[in-house]
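**Student:** Each structure below is given as structure tokens.
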Structure P
Amino acid sequence: MSVATRVDPKTYFAPEEWAPLSRRSPWKGLALLAHAWIVIGLAMAMAVLSPWWLMPITIPLAIAIIGARQLGLAILMHDAAHAALHPDLKVNDWVGDHLTTGGLIGYRNYHLTHHKYAQQAEDPDLVLSAPFPITRISLRRKIVRDLTGQTYYKLRWSGLVKRIADRRPNERLAPILTEAVVARRRFLIGMVVTVAVTAPFGLWWVWPVLWLVPQATWLPMVTRLRNIAEHACVAKDEPDPLRHARTTKANWLERALIAPYYVNYHCEHHMFMHVPCYHLPRAHRLLKAKGVMDDMLTAPGYLSMLKVATAKRA
């Protein structure tokens with residue numbers, strides 16, 4: 001197996017520069033987590049409290065904001081997978097597993113394999129970048145599937161539906177459904193609790209419209225755009241550790257709706273995977289001042305990266 005080449009921080013940073021970059025704050029990660037949930041709550045409140053004639057604007061806007069913060073929760077869970085969300089590993093793992101998107105331990109095992117073999121044949125995420133470049137029509141079809149919930153259904157529910165449809169004639173349905181409920185218990189508990197709290201106020205629609213719809217539409221789309229920016233059109237078996245992933249410049253709107261919590265600094269993340277996300281901008285500035293940026297894989301923006309990723313002719 002070909003392991004991806006690693007970067008030694010001492011190659012680029014003096015000890016006094018590296019120490020603050022690698023330090024895990026006891027409050028910054030938790031503050032970002034609180035920020036994600038507060039923004040979700042404020043977006044829901046905006047939609048709920050809007051007059052009816054404004055809802056055609058406020059509800060779609062809330063869906064986009066909430067979907068982006070759902071991605072933000074996944075990004076913070078990703079930081080926890082690198083033990084970078086909190087200096088106390090027990091706190092890091094509990095918060096990362098219970099207050100984000102969940103599934104921390106399984107994700108950690110998978111994701112660290114991605115880092116170990118980044119862009120090499122054994123990289124489990126290579127399948128995400130291998131098809132690129134693609135045509136604009138192909139990307140348009142993918143985005144339509146994302147925004148219409150087809151991607152969400154395929155990833156989250158089609159396996160269960162297929163298993164039920166393909167079960168043997170003498171196979172009982174109850175154990176299959178029980179297993180499915182256990183696997184999705186957090187999703188179902190969140191649904192039941194939220195509906196129970198909001199329904200008495202006539203707001204039963206808050207969970208399906210302002211949580212499930214963002215999760216099933218905007219979240220898959222921005223996750224796809226993030227994946228494209230990070231690894232699309234990166235050479236397979238790339239030997240240079242400064243070019244295993246791409247950093248994409250993000251403006252304020254992109255940070256709000258596509259790339260929350262510094263996820264756009266992906267090259268720096270692959271170079272120094274245990275650096276907390278909130279230190280990546282500083283790492284970026286230091287590397288730029290040292291002239292390293294010219295050797296790193298970067299893009300001036302998400303739109304420009306999409307043009308590169310869709311350069312294939314039909």
Structure Q
Amino acid sequence: MSTKTGPQRYPGASRANWYQDDFGGDAMQVNVVVLHTTEGTSLPGYGGGSSAPNLTAVPDLGAKKLRWYQHFDVETSSRALVNLRGGVDTNTLNVCQVELVGTCDPKTHAKWRRSGSAHLYWPEAPEWALLGVARFLAWMHEEHGVPLSGPRAWPAYPSSYANGGGQRMSGARWQAFEGVCGHMHVPENLHGDPGAIDFSRLLKLAKGDLDLGDDEERPAESRPRIPAFPGRKHFRAGAVGEHVLRLGKRLVERGFGDHYKVGPSRTWGEADRLNVRDFQKSRPELRGDADGHPGPLTWRLLFS
């Protein structure tokens with residue numbers, strides 16, 4: 001598929017290292033996220049962009065947060081995977097690629113620790129780092145429909161190199177796969193990153209960010225009920241329906257109805273778009289995509 005859907009920029013990600021203008025990729029509808037580790041301690045140069053992923057997450061160890069850099073649109077193919085001629089598509093198979101700065105190699109980890117080089121060892125990543133990745137996966141799930149699931153086998157490096165852990169997908173399995181995986185799972189590739197990252201914890205945190213998991217300490221009836229997002233087609237110029245009116249009424253309730261001259265109606269118009277944009281600008285999760293067009297994340301935040 002070549003039609004892009006959903007926001008293309010991850011909110012808050014820097015475009016200081018943007019490579020798409022020099023290395024334009026193929027348009028695609030993403031249904032896979034591939035996680036890499038850089039095996040380094042800082043933002044790579046990626047050969048000027050010739051081997052760059054879609055995004056890079058750089059740990060700020062002092063602030064205990066990830067700083068995100070975006071190099072390609074989410075739904076434009078990037079260049080961090082081996083893609084052999086005559087084989088299966090890898091970079092261009094509906095894949096958004098994310099590099100996590102740090103290492104998955106226990107020997108490298110030990111060496112850097114002995115030398116006093118501050119770094120992040122992803123198999124033992126602290127909660128704040130896993131949460132940073134999980135929030136990105138939650139955003140990809142809400143905005144692009146990437147399933148919060150993936151392979152069961154995440155063997156430790158170096159057994160993950162080549163196919164030492166038996167984790168590498170066949171071409172047929174790869175072509176049918178949707179969800180989250182590692183570089184070590186992709187066919188035609190030998191790299192073993194990200195090794196034994198705590199994938200089950202990542203998924204739990206991502207689902208928790210979306211309130212999709214089971215929370216025994218918080219009864220379901222105490223959670224705010226959020227109506228299901230009806231789809232972007234209901235919020236295009238001239239669209240008419242109850243969903244438009246419901247959104248407008250909620251904007252007014254939340255204090256974002258300044259652009260209505262009389263009040264919300266059942267017909268989507270410029271006043272609706274401007275009010276949605278104002279709400280998006282008020283939320284740090286949405287500032288990078290404050291275009292006035294509601295998606296699943298805007299909807300959830302507005303009704304929560």
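**Student:** Consider the structures P, Q: one of them gives 4.3 for distance in nm of label points 7 Å out along Cα→Cβ at positions 154 and 258 as calculated from the coordinates. Say which. Show your work: numbers first, answer last.
**Tutor:** Details: P: 2.1; Q: 4.3.
Answer for the origin of the read-out: Q.
**Student:** Looking just at distance in nm of label points 7 Å out along Cα→Cβ at positions 50 and 282, which of the labels P, Q belongs to the structure with the highest value?
**Tutor:** Max of distance in nm of label points 7 Å out along Cα→Cβ at positions 50 and 282: Q.
**Student:** Thinking of P, Q, which structure, once relative contact order in percent (Cα under 8 Å, 6 or more apart) is computed, gives back 27?
**Tutor:** Comparing all candidates, it corresponds to P.
**Student:** So distance in nm of label points 7 Å out along Cα→Cβ at positions 98 and 266, computed for just one structure, reads 4.1; which one of P, Q is that? All intermediate terms of the calculation are to be shown ahead of the outcome.
**Tutor:** Values: P: 3.2; Q: 4.1.
Attributed to the structure labelled Q.
**Student:** Tell me which of P, Q gives 2.6 when you compute distance in nm of label points 7 Å out along Cα→Cβ at positions 34 and 74.
**Tutor:** On the way: P: 2.6; Q: 1.9.
Answer by label: P.
**Student:** To test your reading of the models, identify which of P, Q gives -17500 for helix-only ellipticity at 222 nm (-39500 (n - 2.57) for each DSSP H run of 4 or more, over all residues; to 500) when calculated.
**Tutor:** It was calculated from structure P.
**Student:** Let me ask something else. The value 16.5 for mean count of other Cβ atoms within 10 Å over residues 162-169 was derived from one model only; which of P, Q is it?
**Tutor:** Q
**Student:** One of P, Q was used to compute Cα extents along the principal axes in Å, and the answer was 66, 47, 35. Which one was it? Before the final figure, lay out the partial values.
**Tutor:** Details: P: 59, 45, 43; Q: 66, 47, 35.
Corresponding structure: Q.
A short reminder: the numbers here are calculations on the coordinates, not readings from a lab. Bear in mind that the values here come from a model prediction, so they are computed numbers and not experimental data. Cβ atoms are built from the backbone, for glycine too; each structure is taken alone.
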